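Input: structures, listed below.
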Structure P
Amino acid sequence: MANKTVEQGPLNWQLPVYALLGTLIVFLALAISQPTSTLYIFIVVPVISILLMVVAVWSAIVRKRRRTLAVLAMLAVHWVISVPLVMNYSAVRDSTRWLVWSRDYKAKVLAQPPSPNGDLQHIDWDGWGWGGENTEVFLVFDPADSLSAAAASRQPGRFSGIPCKVNLVRRLESHWYAAQFYTGEIWGQCNSGDASGR
């Protein structure tokens, strides 16, 4: 007669902690390298979820109750951490990139000559799109911090020193902002509908 023993004792919390750390590391690595969360949503989350479910089912079949619970806890942690990260993808991406490379970005912006028409100093910071319909984000240096109210309100609008209506302004640190333009617009080339106050 085969000896079938059921595992006893408390749940091993190391595996869910590894899931937490692994999810954060993979997400941040992709956030730094990818302008959108598409790869994370459609490849990483499903692949990891399927692998964890397979391991959980296998553990249940061989009656490893603690391992089954630990793997299900890993799956839950992966999903609980992934949802808010994906919902705030661009903020996480901007913050992470700024934390890692702000010195280089600042040097590039400040190397720009002052604009004769009063535009704020800026460089192309990020962008995504397809088929010629791109969304551009510019890194803006605002010595007067006039964009702080726009960043706090998160409302679109026209702002002094930026030639086009802006969809979103995000504050990176004092005097430094990420200004997201509407799709199909770039600095100095606003759509004609923008002039009428879209």
Structure Q
Amino acid sequence: MSKRELRLRMRERLAGMTPAERARAGERIAERVWSLPEIAGARTLLLYASLPEEVPTGEIAREARRRGVVVTYPRCLPETREMMLHRTDSAAELIAGQYGILEPSPSCARVGVEEIDAALVPGLAWSRAGHRLGRGAGYYDRLFAREGWQGFRCGVFFALQEAAELPVDPWDAPLDAIATEEEVVRPATDPG
């Protein structure tokens, strides 16, 4: 199955979730995320502002700030398809970006990739091999390929977004872990 066909299939699956199901699953995913020592011990965490169909990250951001973790968000630069990372001290510093996704105001303090201890990464599909299918622009793959990136990469997905196999290109950056409402998968140690 092509990436395009998989994206369509996963969008259909996500559309079938009710807001209540999404919220309940999001709470369980947040618990699993904080159970990971790489996330719980992070000093600087890269999050994303969730779209309505994605795993919600608002509560994760609030908990991170409560723990004294520096919360950063990406700002997309469509002209280069790269991300700039910015520290935010509250959700009020997020504004509508190029794709209608909330992102930090350009006036928020910049953060270098080498400062990120861990990142929570969205996507449309995931596999037990640690691959993710994003929306197709390659922003996260470019970010993870930048010199200085050493952060832990955790995909956050609903269990129904699992795909038995995903088409993988050479530039696709694998995940270190995947957290769903049902489990945490560590591809380097899990079979399959």
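When helix-only ellipticity at 222 nm (-39500 (n - 2.57) for each DSSP H run of 4 or more, over all residues; to 500) is computed across structures P, Q, the figure -15500 traces back to P. To which of P, Q does the computed value 3.6 (distance in nm of label points 7 Å out along Cα→Cβ at positions 21 and 37) belong? Matching structure: Q.
Calculated for structures P, Q, relative contact order in percent (Cα under 8 Å, 6 or more apart) is largest in Q. With P(r) over Cα pairs in 10 Å bins from 0, in percent, for residues 77-180 alone coming out at 14, 44, 32, 8, 2, 0, pick the structure among P, Q it was computed from. Only one of P, Q returns 14, 44, 32, 8, 2, 0 for P(r) over Cα pairs in 10 Å bins from 0, in percent, for residues 77-180 alone, namely P. Highest-scoring entry among P, Q, by distance in nm of label points 7 Å out along Cα→Cβ at positions 29 and 173, is P. Work out which structure the value -0.23 belongs to, where log10 I(q)/I(0) by the Debye sum over Cα atoms at q = 0.08 Å⁻¹ was derived from one of P, Q. Only structure Q yields this read-out. Kindly point out which one of P, Q the value 0.00 was derived from, the read-out being FRET efficiency 1/(1 + (r/R0)^6) of positions 69 and 117 (r between Cβ atoms, R0 = 30 Å, to 0.05). Only one of P, Q returns 0.00 for FRET efficiency 1/(1 + (r/R0)^6) of positions 69 and 117 (r between Cβ atoms, R0 = 30 Å, to 0.05), namely P.
Each value in this text was obtained by applying a stated rule to the coordinates, not by laboratory testing. Here the structure is a predicted model, which is why all the values come from computation and not from measurement. Cβ atoms are built from the backbone, for glycine too; each structure is taken alone.
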